[in-house]
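K.L.:
Right after this note come the structures.
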Structure 1
Amino acid sequence: MHWRGVGIAWQNQFITLASYVFYGWFEPWFVVLMWISTIMDFICGRLISAPGASKFKRNAALTVSMVGNLGMLGFFKYYMFFMGGVNKILALLGLGPDYFAIMSVTLPIGISFYTFQTMSYTIDVWRGDAPPVRDLRTFSCFVALFPQLIAGPIIRYNTVAKQLEHRKHTLLRFSSGVMIFSLGMAKKILLANPAGQVADAVFSAQGMSTGVAWWGIFAYTLQIYFDFCAYSDMAVGLGRMLGFEFIRNFNSPYRAQSMSDFWKRWHISLTTWFTDYLYISLGGNRVKTKKRLYFNLFIVMFLSGLWHGANTTFVAWGLFHAFFLIWERARDRQPIYQRFPLVFRMILTQITVMFAWVLFRAQNLGHAWDYWRTLVGQGSSQVTAEMLPAVVFNPYLVFSIILAAIISQLPWQAHIIAQKVTLPRMVFALSLLALSMVAMFTQAFNPFLYFQF
């Protein structure tokens, strides 16, 4: 499949325009915010790479990029959270519950992803790891690429720089993209959404038994994986249809044998971003003392939790993982159950991850604490709501969750299946796509979870 007679520059402009329409369909002013980030980082990149630029000018341009992007992200994502905290502190000092008036700020969808992408460009140019972009049109296409714009994976400029200048469009590549997209769609509609019905019902219940609580967090564990992995697969598939190759964002995370192993498999684009641009900058593994090494891990996981949202539960989730990563690093990256058989290492890692997901899903820390207590049989005396078991143990939902659990343990992933395009595989993928489309019209509106980040 070829864009016959259409140069790469015109292809990029068409993709950019389509991306702006896609992104601004719900709220047009979001596009203006993206333009600000795009133009700012394009100019900073040019200043950094200008022939004969002094060290001061290069550092100043990088600083402008960092402050501008982080300032914009901080305002839209954390302003209300921060000011609410300030008012609470002032209330304790007797200055009233609402000393400062807090304006309502709408969080632009996808801002956490595209600001990290544009920052990666200026950092890579400053380090010499990426060539400066040729023109603003090309850079605009990189920032606005609609397949992964809203929820990742986070794409770095140095991984697609050559593709923005030249890429091949073939029927085989397009077909492979269709397969990945179809499989991703099936994950979302057929696996994530049914699991989400159970998780939503359980986490909104006023009281429940220990068994129902475990079933609820088990469902959420599968929901968040298949929901986020689905979007990533669909983004990779759409990108491949357009001639781009994006990195895979997941690698069977629930087959991990330790928490360190889990973070090599989960949200790979974010993990590597923090590793390359923050952890290594702090000294990484080269620091002289173990205390500094543990501090670096703490900072990375703290900011990883904060990146997900302005809520103490996300921060606590990051610190929960930081504790286990530091603990394992003190044991040469080995969990305390390292000598257990493989299946037990996987189960214990999964249980630890599930306890962390309680923080991620709970409304607040108090809710998370109550849920944890219920999981260990120390919950409130309230009995499970009469209708709750009938909802969460619906045969169709039970079947979907069990199927999702089995698939999460299989080594065959969408990108592996799509490596070889055959007629049986294509029929299988398109059949799942058709089934997903039919099932979608029977479900309530259920957006991707990571749209909120």
Structure 2
Amino acid sequence: MVNVMLVTLDTQRADHLSCYGYCRQTSPTLDALAAEGVLFENCVTHTAHTMPTFTTMMTGQDPGAHGIVGTLFAHPNEPDQRLDDLTPVVAEVLRNHGWHTAAFDNLADFGCHPSWFVRGYHWYVNTWAPAARHPSQVRAAEINERLLPWLQANGTQEPWFLFVHYWDPHQAYNQPEPYRTMHMGGSAPEEVTINGRGYRPGWGWTDRLSEAALGKIDLYDGELSYVDTALGEVFDTLRELGVYENTAIIVTADHGEDLEEHNAPFEHREPYETTVGVPLIFKPPAGLPCPAGRRVTGIVGHVDLLPSILALAEVEGPEGVDGVSWLPMAQGTEDRLHDVLFLTGGALKQHGTWVSPELAVRTETHKYIRRGTATYHEGQTRLDVTCLCAPPWRGEQDKSEEDLVQFFNSLPKRELYDLAADPNETVNRIKEQPAVAAELDQRLREWAARNPARLICD
């Protein structure tokens, strides 16, 4: 029998894992998993926000279809952002086909209580952090304290689907020693010069890399190593139970984290590669032929997770899914699934409706971003605009909700990045490649027309 374990590392950008070429050895457990299985070099999440991303993972629909565009952690009584009860989620489908299903997660305790994250599980183990701590500060060790005993008691009751959500490396960085200081003052990416300005790939612009920023990067990397160690404990438990070989393991992230590269330092709001370029590592189960150590270059997205999981389970998928299974890519029989993937960025509440005025389209070679105009109106609260953007001064007391909206509206309305020549998105090519921009703009507008109440182009 085949089991499926889906692991998500919150706020984990791909390029800070050593198996993705990072200059620091942050992830020996995941490096070994990738060597044993398949690493996808170009996996894209469809938004830089937690709640919409997990909705896409569980439904196989992008935000233009399911309509969830903001993370409403602290937003009680928000009827506007609810997944249709008739939209199937992966755990529901598998449970209905006789699978044991379990989740170790606390998304259901967001202020808006998104109930669809609980649907379909025989066991939903709420990994809420202890009192007085933000839910994102639950540590990997605290999750494993619940997860490992569950595996020991239930891991041989096959087949099972297990969803594990680790919050590391989300801020605030609260990992224990030796991980807090493990990477302090460690190796740095080699500096390059771009239009006369220093830049360190994976970190950001040299003139922005203050001592405080460098310290945060060190802590971020320590969080990665901390959760990587916790994953090793889980994989060892699967081996002890004798179910590791028959278990398909999928490791990804809901989004990444901008460091000192773009407009939102040490936050995740915008659809740049820093926040939408996430890892995807797949360890196949026994009997599924995949070349060990295979690296897949074609683009895949989180819309493809549900179809891939159901293909592993040999279960027919529901209708209305935007993704397709990437198993043929993992096995080496196909090279491409998509020519484009569509993304959203910032979101805000306008006149009672949550919308995203920041949209993007990703191809294998380009990223095109189109920003509409966010509307400010009297009475708009901080909660209404909290998902829109994260300017450097967002925590200053003299800044208002209107300031946040005006900052977003001051950003470039159109951006085009040639990812083949500029994978770090440092130079806007909108004037240099007008034909490419026009083509992608048309495709983006056509996609936005699927859900004009949520996706704002103008």
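K.L.:
For structures 1, 2, calculate FRET efficiency 1/(1 + (r/R0)^6) of positions 142 and 430 (r between Cβ atoms, R0 = 30 Å, to 0.05) and state which one comes out highest.
P.N.:
Biggest value here belongs to 1.
K.L.:
Another question about this same structure. Comparing structures 1, 2 by FRET efficiency 1/(1 + (r/R0)^6) of positions 222 and 334 (r between Cβ atoms, R0 = 25 Å, to 0.05), which one has the largest value?
P.N.:
1
K.L.:
So relative contact order in percent (Cα under 8 Å, 6 or more apart), computed for just one structure, reads 23; which one of 1, 2 is that?
P.N.:
Answer for the origin of the read-out: 2.
K.L.:
Kindly point out which one of 1, 2 the value 18, 13, 6 was derived from, the read-out being semi-axes √(5λ) of the Cα gyration tensor in Å, for residues 110-149 alone.
P.N.:
1
K.L.:
Still on this structure: Taking 54 as the value of percent of Cα pairs over 18 Å apart, for residues 174-245 alone derived from one of the structures shown (1, 2), identify that structure.
P.N.:
Only one of 1, 2 returns 54 for percent of Cα pairs over 18 Å apart, for residues 174-245 alone, namely 2.
K.L.:
Quick check: 35, 30, 23 is what I get for semi-axes √(5λ) of the Cα gyration tensor in Å, calculated from one of 1, 2. Which structure matches?
P.N.:
1
K.L.:
Consider the structures 1, 2: one of them gives 2.9 for distance in nm of label points 7 Å out along Cα→Cβ at positions 294 and 318 as calculated from the coordinates. Say which.
P.N.:
Only one of 1, 2 returns 2.9 for distance in nm of label points 7 Å out along Cα→Cβ at positions 294 and 318, namely 2.
K.L.:
For mean count of other Cβ atoms within 10 Å over residues 254-261, which of 1, 2 scores largest?
P.N.:
For this comparison of mean count of other Cβ atoms within 10 Å over residues 254-261, the top structure is 2.
K.L.:
Name the one structure among 1, 2 that distance in nm of label points 7 Å out along Cα→Cβ at positions 358 and 414 of 3.1 was derived from.
P.N.:
Going label by label, the one that fits is 1.
K.L.:
Where does the value -8000 come from, among 1, 2, when helix-only ellipticity at 222 nm (-39500 (n - 2.57) for each DSSP H run of 4 or more, over all residues; to 500) is the thing being computed?
P.N.:
Label of the source structure: 2.
K.L.:
Give the label, chosen from 1, 2, of the structure having the highest value of distance in nm of label points 7 Å out along Cα→Cβ at positions 14 and 270.
P.N.:
Evaluating distance in nm of label points 7 Å out along Cα→Cβ at positions 14 and 270 on every structure, the highest lands on 1.
K.L.:
Same structure, new question: When mean count of other Cβ atoms within 10 Å over residues 62-69 is calculated, the result is 17.8; to which of the structures 1, 2 does this value belong?
P.N.:
1
Readers should treat all values here as calculations from the given coordinates under stated rules, not as data from a laboratory. Everything numeric in this text was worked out from a predicted model, so none of it was measured. Cβ atoms are built from the backbone, for glycine too; each structure is taken alone.
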